[in-house]
Structure I
Amino acid sequence: MFRNYLDKIERDEDVRKNLIELRKLLKIEPGSAAWQRDRQRCLSLMLKLLKHEDAKVRKNAALILGEMGCQDALDALFYAYECEEKLFVKSAYLTAMSQLDYRTYLNAFRERMEELMQMEMTPENQKHLNEELKLLRDMLLIVEKPVKHTFTGYSVPSEMILLTSPGMEQLTIGVMPRNVRDAAKAMRGGVRILAERPGELFGIRTVKGFMFRFCANPLKATDYQAVAAAIYSAGLTDYLKKRHEGDGPFYFRIDLRTKLVLNEKSQYVKRLGAELERLSGHHLQNSASNYECELRITENKQGQYSVYLILHTIADSRFSYRRNAIATSMHPVKAAEVVSIVSEYLADDADVLDPFCGTATLLIERYRKKKAAHLYGVDIFGEAIDGARENASLANVPSYFINKDFAEFSHSYTFDEVLTELPAGSDKMTPDVLMILYKNFVRKLNQWMTPGGYAIVVTTEKEYLLSLAARSGYLKAEKEWALSGKKTQYVVVLRYRG
């Protein structure tokens, strides 16, 4: 097939169509023996086609050279790029060179980018110039990582939304500094507040993220040009500068949450990003991979857009101890939520056991909430135990970890609390296996626990756990809460009567 297409192209038979078919074949079989045999022939032919009179032939020839990874073609591609008059083809040369080692031409790319930023855009050239500009920027950023700005806005008054899981709003307000609680208002999935000193809030452990509200009202006009104009007029550039140190442009991305279908959304984001760049004189630059701030645009029930700013320049050190994690590890914010929900059942100086401890996130957050006398973690996976030891050491949390199956673990004294997340169903953890595990867990509670103590369990199988507890004769259900998330989980508190 490869030779057949090459033969037709050499005979000048329907060149454009055969190049397209050749590209399809290259994507399906990129490293096949047939390609390797005809690689040099294909390279020579594509280099000749870079001078073809048909612009679309030049475009496809360039793309094939890039997809083949032909480093020998770099100089020819760059020369063709500089000579090309058709704007839509120039981007193809850049796409091809982006798959090669193009560092030789960084200065030339930088000069071209500066030239593009000064050019007047018209409805006719806007699409292709923006595409070329984006490719150049992405290529430069891959090699020359931008110097990030430093966040300094810890004491700059800001209207903010603290993102939380649904149901965690009031608990989050409850742990705020006393001087700001009265100004906080709960909303579904977050807390709105005008913070005089935002830095006071960054340490709250149940917060999933921080959004800054710099556009006062929802935007009624939702076409990309009107939205870009409204965002720029709201003073986005000055807002960022007031809260940061450092020179250079601010790199941003756009998170658009609207009813638009995927293709429409993608086009809208590209156009909106390009328009913001233009309005700001390129002090704002759109980058999907090297961004330091994020514009989150959400559509409300009335079809209006609300615009928020997320700053990735804010250093989050709340969970810096968490150097190790495994696939089943609990997210630290979720662990903080769990211990906040059940805080009334946590005792100071308690002896605490987690028989499915993983890398110890839940135990560490338990200790951060209230000091414990002794913390014990048990897990059957040695990798998890190694990670737990390091995490606990980094968190400065005194604890003991044992690599053992929970069903085989016993101890010389009993525990005031058993705090754990039980495994969920999976390919390996079939319903039958899960039922046996739950039965063994409930049976072991009778060996591990001190009378009057509490088992605090995160589970996907609430009803089954409660039925086992009721039949045990030594466990009494105290309270339960539903957790938000992709899979329905519950926190169940069981009192051990002995």
Structure II
Amino acid sequence: MMNHILDKQLQTAKDISTLLVRSPSCSCVLEDVLEMMVNDWSIKGAAIVVANNRGSFNVLASYVSTKDYQERTSLQEYILSNLEKSSMLGEAQVTRRELLLLQVPLYLQDKKRGCLCIIADRELKVEKSWLTILEIISNQASQALEKELEKEKTRYYKSLFKSVLEGLTEGIILTNNRDIIYSNKVAMNLIHNDGGLMNTLDEMISKITNIAVNSVKVQVYMEAAENNNSTYFFEIETTDRKFLRFTKFPISKDSSPIKHWGYLINDITKRKEADKIKDDLIATVSHELKTPLTSIKGNVSTLLREDVIWSETDRKEFLLDIYEESERLNDLIEKLLDISKINAGVIKLDKTYVTINRIVEKLEERVIKRYGHIVNRHYADNITYHIDGGTDLLYIDEHRVLQVLLNLIDNAIKYGPEDGLIEVYAESQGRSVHFIVRDQGPGIPEEKLKKIFTKYYRIDSDLITMGSGLGLAICKGFIEAHRGKIWAESTQGKGSAFHFILPKK
């Protein structure tokens, strides 16, 4: 009889071993394993329990002989409530209370992390041979669980790695020098692979060639990259006026028989645009510095001539011209210093309480000082001022706000017609004040309207047009330093309106 029971137990252990080995997923068959044990050995139930980080236990899988829900729940609760933590550290342990609870340690990653639990009648005699079989089953379950944990760990890191790659702002493509192993969405968008299949390196090269302005260059670059065993990069211009930088880099060890490569794709369009804007700025600033210096030098040389006696009127005209060109130089230098402070984020505001009336009065004074004396250019007379709530107080840096208003008026005069009207509005609106400078200039194209407050941006890069292109960026910096907002509205052929709002406190 004993031999028959032992044979049955051994056969069950063999069947369980076969099931665990053949199953692709251990977690899917754990309950089947426990069911075989319960049914073949006529016990009440079995469970696999693992310890968690909080010092308590989680039931990984369980099976009980009864189909009654309450009884099933009761048996599972019995396992957890009578589980001895000592079994995690020692050998197999038998506890006899209302029922018999047999605990066989479960090893995970060379540590005792759980146990295989058997519930049976209290009077059941536990033979040593049966314990040995249970230990064998426990070891097999442990090995299967370890493999499952490794698979889960691999899946987790694979998912994490994919999430990182998908979260990049750069495109990335991984290849084995023939096939595409992986490519993120950014890469697909950059090379215009709209839902199409791209499985091989040749298909990738074809896609890049199709979007390039100069397809011959792409072929030359890709051949050079293929023959280069170290990091290699090249840049292309696309048909939709973008600039892409490709960096090919090795991701295989030298001993690997199959070479794996990565292609990092950066959209460098904005950087190229910034470089062009800076180049234009340097050319513009050079021109803006050279022109007044040439004029000043010419006027001084003329005044110093000993063979001519200049009248007081002539001398005054020469000196006035020198003064105006000096002011122009000073204005440019101040703008360069201001934009430098804005870029560094170190603008300091000297705030005081001033009324709206005072700001407008000071603005009128400065406009007259700057433009009132220019012969045949009575720009100051063409400016009208509208005030609403003039006695309201503002807590601002008066000098900086006047700089903004003067800059906007300068632009209105610079780009507007000789006799064009300019309107300045200052309106109190609750907790803020709304300023507007409206002109009758040619207007600004809609596609350029969003860029006009960008650092170094100029609407017209032609050097004939006066200005450094720094003014509006400085205006934006000063207004935002006051926690305000600035924007522009324009209709081509009808003029532009520049708005900014400042909080009163």
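Each reported figure results from applying straightforward, stated rules to the coordinates on display, with no laboratory input. Keep in mind it's a predicted model, so treat the numbers as computed, not measured. Cβ atoms are built from the backbone, for glycine too; each structure is taken alone.
Tabulated values for the structure
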| read-out | value |
| --- | --- |
| Label whose coordinates, when Rg/Rh (Cα atoms, Kirkwood Rh) is calculated, return 1.30 (choices I, II) | II |
| Distance in nm of label points 7 Å out along Cα→Cβ at positions 166 and 478 derived as 4.9 - corresponding label from I, II | II |
| Distance in nm of label points 7 Å out along Cα→Cβ at positions 158 and 398 from the coordinates reads 7.2; which among I, II | II |
| Structure responsible for -13000, with helix-only ellipticity at 222 nm (-39500 (n - 2.57) for each DSSP H run of 4 or more, over all residues; to 500) calculated and labels I, II on offer | I |
